[in-house]
Structure 1
Amino acid sequence: MHIPDGFLDAKAVVATAVLAVIGVGTAVRRAQTHLPPRRVPLLGLTAAFVFAAQMVNFPVAGGTSGHLVGGVLAAVLVGPSGAVVVMATVLIVQCLIFADGGVLALGANIFNMGIVGAVGGYAIYRAVYRALGHDSGRLVAVAFAAWCSVVLAAIMVAGELSLSGVVPWSVVLPAMTGVHMLIGVGEAVITTLVILAILRARPDLLTDADSSLPARSVPETLAFGLLIALGIAMFVSPLASAWPDGLEKVAETLGFAARTVETPLVPSPIPDYAIPGIVSVTWATALAGGVGTVVVFLLALGLARVLVGRRPGAGTTPPSA
């Protein structure tokens, strides 16, 4: 669902960029105030996993593929503000290093997937979870919210394409929502399985975990989690479906794929997720995935540490009782 340059006109680019700046700025301020220090490593790990998982396209009907967006997954783990930071980090790295998503469309991609998808999806998750309760209710809420997050983001893309005069709203809305309703099923399944695994192994990692659960040390979880993310990026992503994703398929079907700007406005060191100069496509993709996972992890982790470090009173020793 990454919008390339050429699909949106100036007014849509500016409007979504402003909305993205406001949304990310608000999320950063809230994270600076509310992000617990013990969740700092989890922010980096979540970003690494989302990046790695987004490299794995799975096939859906009609020669179309999809991939995990990860907004609801991130929000359930690090809260909605943390999720916006995670998604913005992932999308910026994808854009500038891998030429995935346009530079001018970066604001739109952050707004659609990182703000509408993550925050909107989390709001749906909380509402459904409050209504159902219990762990089984949580999983139902996660699945439904993850599916909704993909459809909501697709609706935003449809609106931006229509606003830009690319294709009429009455045509692009059913096309985008139809294919992404199918892709959303994959999003729901993957997100639910990951949350189920966390519920069984480390329920204290969830952002709304029972406060009575013991807060255990995270280094071991961090190490294993990063290894899993690297394994997905390096050994699973080369096997990903080569079919066009939902937006690409809609662009081909509705005849506006040719609007894509082929040459990135900012040169990318690792375009198309393949290390230049490596003959083997498999190794070029695997190494690119490994590099991207580590870069995203370090950037998100560093940003989280900076936010916590700038918190008023951070680093001070509380007075003894």
Structure 2
Amino acid sequence: MATIKDVARLADVSVTTVSATINGTAPVSKKLQQQVWDAINEVGYKPNPVARDLRSGTSTTIGLIVPDIASPYSANLAKSMQLALSRLGYRMFFSSNDDDPEREAQDIDVLMRHRVSGFAIMPTSLGDGYTQKIERAIKAPAVLVDRILPNSRFSAVTDDNQHGARLLVRYLVKLGHRDIAILTGRPGISSSDERLEGFLETAAEAGISIREDLVCRAVHRTEQALMATQQLMTLASPPTAILSINIAQTRGIMIGLKNMGLSAPRDVSVASFDGFHASEGWTPGITSLSQDMQMISDKAASLLLAAVNGTDAGQKPVTLRVPPRFEIRESCCSPQT
């Protein structure tokens, strides 16, 4: 069985450097980190996390808490976060609360009892005084993912929602659309609020005043998006394009159009803030913004473990925004005249 000394010998570094790379307990250059991980993979070294925790008196387990385990975003986040943490020698517990703040509080309590070193969390953001409540509940370092909380002591990593809105709206305007509808999520969720704000601002910059009847609010489930789509397309002056802010909404839009005998982009263009995985098999392919989940997870893990290991002492909370990738597919075209 390979040992840490075998890794050090092959990487041509000290045992201390190998330990620091695995545990994140001291700064190591990217070049040496790569040498160490290459050596670990080559010799097949497997650190013993239980023994390490007993020696150090600390846990190397991180808790990831998301609203919906079934959503593609949460699933992709869990996969990429687990990879990011494992590279740094940490394990991950995963829980889902269906956007229920009471279940979220219970999950935090359970994970605290399991002595996790820290949390990566997509907060529900629900209820009066939410930020203060969750900060009291989490008695460990934490980083927010996808959603931010105003005046929070926690750092956050999220999509660049304003940039994404500019890309989508400018593209639709370039195609000639002026009657553009948008489906929003629950009020108070930062990602939803920022996407709506960016949408309205970019439309205004283009000289377009968005009609209030084209803004469908608090639509966060597939069935709600289906109903909203049917309402939009039966208006006396229906939209020529519809924007969704997540995959659940896009599913509802496409199902709603199909139920009405309509299709995209023939009857209405459809674009989404959340990208679809190729295996979804939608026809037509949806023009969308795709998040770089691995970069989001890597940045979140780096911020969190800096807090866990105390290397961020004295630093103020930061919000890092990762730009999405704009992918033009077949679901949009110029409006029919």
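Read-outs: derived from the displayed coordinates by stated rules, not from any lab. Here the structure is a predicted model, which is why all the values come from computation and not from measurement. Cβ atoms are built from the backbone, for glycine too; each structure is taken alone.
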Discussion item. With relative contact order in percent (Cα under 8 Å, 6 or more apart) coming out at 31, pick the structure among 1, 2 it was computed from.
Written reply: 1
Item to complete: Consider the structures 1, 2: one of them gives 0.85 for FRET efficiency 1/(1 + (r/R0)^6) of positions 88 and 208 (r between Cβ atoms, R0 = 30 Å, to 0.05) as calculated from the coordinates. Say which.
Response: 1
Worksheet entry | semi-axes √(5λ) of the Cα gyration tensor in Å from the coordinates reads 31, 22, 20; which among 1, 2 | 1
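If helix-only ellipticity at 222 nm (-39500 (n - 2.57) for each DSSP H run of 4 or more, over all residues; to 500) comes out at -21000 when worked out from the coordinates, which of 1, 2 was used?
Source structure for this number: 1.
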